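Each reported figure results from applying straightforward, stated rules to the coordinates on display, with no laboratory input. Source: prediction; values computed, not measured. Cβ atoms are built from the backbone, for glycine too; each structure is taken alone.
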Structure I
Amino acid sequence: MGNLRILSAGAAQAVVEQIEAAFVRDTGNTVVKDCGAVGAMKKRVIDGEAVDVILLTRALIDELVASGHVIAGSVHDLGRVGTGVAVRAGTPLPEVSNDEALRGNLLAATRIVFPDPAVATAGKVIMKMFESLGIADHVRDRLQFFPNGYAAMKWLGQSSGTLEIGMTQVSEILANKGVTYVGPFPEKYQMRATYSVALASGAASPDLARDFIGRISSPSFRANLQAAGYDL
């Protein structure tokens, strides 16, 4: 028996956990994983943290291939994920499909939760959208940052406040049953990132890693990825 170490984007946490359950059951091995903002995960890899499987945006995986931290031939694209809006389950759904409605509902929100722009690409996209809508200064005191979108959605689902809005990658919204997916950002603000899985060049358990990668990238798992918010 051995340990499989995984560093993953928060946007892929739900699908990683699906594969993890079957992997542990079938192989008897254990999984040690951490999921979070892609920038933070990449830094941990660069800093030399022990890891076998890396699942991040394709852009960052390509950078890790170039730096020698990922084996080039091991990279598999899983699909693209866009950014969207969520509210706590059971609360009214705001209109977010156009600038006017989105601006008004964000200005009316008592709290807006999303990934920390200091470490998360989605957070940077959201802050840029506030600037484009001309509301950055108006909502600044109502913003609440989280290490990743998954954590932000979990908090939102457990909150009891009124007129609270969450924003992050769609896969992080759909993975949290306590929130309801309202809809995508208007196209001009949309960010769609391709997520990829790969074998770390310094993997201590390369055979286990290849098994895991084969499962999550297999044709039989594509329906699970689509249900989780991935465009294939």
Structure II
Amino acid sequence: MKPELVAFDVAGTTLNDDGVVIHAFKVAFESTQPDLWPTKGQEWTQYALDTMGQSKIAVFTELLGDEEQARIANVAFEEAYVTHVAEVGISPIPGTNETFVFLKNAGIKIALTTGFSRSTLDFLIDHVGWHEVLDVTVTPEEAGRGRPHPDMLNFAATKLGIADKSNSIVIGDTASDIQAGLSFGANQVVGVLSGAHSREILQFAGATSVINSVADLSSLL
């Protein structure tokens, strides 16, 4: 049966990351936690890598143990990320635009979910010109919780009137993407090797299949 919905992650799945997320984490911690960064930097960076795909504000809250400090750090993170993208640009992972066209032509809905805030997500979508392509985009604060919870996927399905969640595909580059897709109940939860996590990590998280990038998604349909 043709899926009704394909839900994609952003950085590392549909947009090239090239280390920008970790760079922005480093900038945020250095500017907001200058006393702790020298001793905690390696530990915090590894945690950021391990939790790629999760809500950024949730990651900062877990590391700093203080909601206000986490909010300040998250603002610094998103500013650093947007500044870097504005300076050097960002591009879709090869094959992404073609995959979106393929899905559109097949009448399959396209959702984008992310750990970024709405302002950052809109900036990225504007940058690559996807507003007319995507059927729905969701951020953690809009859905309730970020990954590994399925809230963003539930939000997207409800918004698009997808009654049978199993008639969906979820695709992402992190263990959190895979965990969210499984909790959501998608028929296929696909890992891609274009981003943060390895084949082994994605398979251990429960990916139903692992492909090189979104360019290979059509082969699964």
Structure III
Amino acid sequence: MAMRLSEVADGVWVVEQDFELLGVKVGLRTTVLGTDDGGVVVIGPGKLEPDEYAAIGALGPVRAVIAPNGFHHLYLRRAAAAFEGARVLAAPGVAKKQPSLRVDATLGTPEVAALGVLGGGIQALSLDGAPRAAETVFFHAPSRTLVVTDSLFNVADSDHWWTRTFLTLNKAYGGPSASRIFRSAIATRTAFRASVDHMLAWEPQRIHMAHGALIESGGRDALARTYAWLR
């Protein structure tokens, strides 16, 4: 299999892979961010190949492997084993779903800052008001890259009819969007809107999501349009 790791901005790498759920072909993206001390963190690790683990390790010491929400944790154990010195950061509830997994810190708690693995160039924000999703987003300030998981899809086109149909019914087709499934996880709109405002204040240029095409410019505007319905 060809190497899928590629650098898309200074200090930002991705691994793109095919992925489908319930027959819906949405792809899956792993994002790797450089820290200000020369290390890297791996957000939402997918099913990586041995040479891809090696290539990520060659970028710099892997400080952390991260399950950014309550759903994207299936390959976290494999990543933790590949990067023995890395800290394991996971969304609330992941430790219960994987009781044998070592979790060094739960996202959204002071434990994460205490570990100091993100450095000063990466900021983390746990999205308030959507506890079932339990998603934390990350902002890589040097590249102005916002990394989200399921809170934003960007599937603009597909030649697969079931993917088009399912995503259209789920309000997740045609460009940057918040799916019906994710919207249903928002329990307190005012709290979630405050989190969106926090992300907008970062003024991201780029947005990486787990599913869909990268947004390489105009990220803030895309985010604002995606959540305009909250206003």
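Which of I, II, III yields 0.65 for FRET efficiency 1/(1 + (r/R0)^6) of positions 112 and 200 (r between Cβ atoms, R0 = 25 Å, to 0.05), as computed?
Of the structures listed, the value fits III.
Given a value of -11500 for helix-only ellipticity at 222 nm (-39500 (n - 2.57) for each DSSP H run of 4 or more, over all residues; to 500), point me to the structure among I, II, III it was derived from.
Answer for the origin of the read-out: I.
Where does the value 32 come from, among I, II, III, when relative contact order in percent (Cα under 8 Å, 6 or more apart) is the thing being computed?
Source structure: I.
Given that semi-axes √(5λ) of the Cα gyration tensor in Å, derived from a single structure, equals 25, 20, 18, which label among I, II, III identifies that structure?
The correct label is III.
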